[in-house]
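Please go over the structures that come below.
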Structure P
Amino acid sequence: MIFQEAYMEEIMKPIFHPSLDAITLEGIFHALSDPARTAIFANIAFSECPQNCAALARVSDRTIPKSTLSQHFNALREAGLIRSERRGVEVKNLSRCEELEQRFPGLIPSILNAYKKQLQENAASDAA
């Protein structure tokens, strides 16, 4: 019974999200310095609906272990790039692009456009 209570406290604790004023360029660039995190963030940002963690476990033809995926989501959340919401036992992730546009106008669209261009260039070079 004690184990169950401790487990419920752990899964029900609130998820930390930095305020808009606390988000820094350094934090954003650090979070996006990892190619897997950049791919995860781009997938969330390009998506029109919240994404659960499991849907993003496959990046660039490889599966990311759950523990590593959890660390990636934590880094993106702490940088202020995503917002995570618990829905039952699932955690859904949304981008904070609109909020970030207020803080750093043009930054996130530029990063996402550069990412998309890089993907297209990589695909073209792989096809050649």
Structure Q
Amino acid sequence: MKNFKKVFNKENKEVGAIVHLKIKQGKENQVNNLVERLVNNEKYASVYEFYINENSIHLHEKYIDSEAWIKHIDHFNKNFGNEIANIFELENVFSYGNISSKLKSKLNEFGAINFIIINTK
């Protein structure tokens, strides 16, 4: 099968997401401070980037495997969960990769839609 992704890791356990967040009205002035702290406290992602367009945020995140992402979720829920929920409204979570069943269970709490890589012969 031909893979439509150039893979440098033979096992290809990399997983990730695009998360679409909406900034809650009246919370615009709190976004930069929170994002800075989120980025500075990120321990598990190989890519962790925030993009903004008016009151809409896209978070691009990648992890070396499902276990690293689970650690990220647990860490951020414990340390920032309430603050994130206070400032942002979750619009969509699109996850990518060969997600473990344990991670899939966690992502289901966010309504994530999982996409897998397209393989052809």
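General remarks:
- When relative contact order in percent (Cα under 8 Å, 6 or more apart) is worked out for each of P, Q, structure Q gives the greatest result.
- Structure (P, Q) behind the derived value 17.4 of mean count of other Cβ atoms within 10 Å over residues 56-63: Q
- A value of 1.5 for distance in nm of label points 7 Å out along Cα→Cβ at positions 32 and 64, calculated from one of P, Q, originates in structure P.
- Entry that produces -17000 once helix-only ellipticity at 222 nm (-39500 (n - 2.57) for each DSSP H run of 4 or more, over all residues; to 500) is calculated, selected from P, Q: P
- Of the structures P, Q, the one that 11, 40, 32, 12, 3, 1, 0 was derived from, the read-out being P(r) over Cα pairs in 10 Å bins from 0, in percent: P
- When mean count of other Cβ atoms within 10 Å over residues 24-31 is computed for each of P, Q, the largest belongs to: P
- Which of P, Q leads on distance in nm of label points 7 Å out along Cα→Cβ at positions 16 and 72, largest value: P
All of the numbers you see were taken from the coordinates with simple rules; none came from a lab. None of the values given here were measured: they were computed from a predicted structure. Cβ atoms are built from the backbone, for glycine too; each structure is taken alone.
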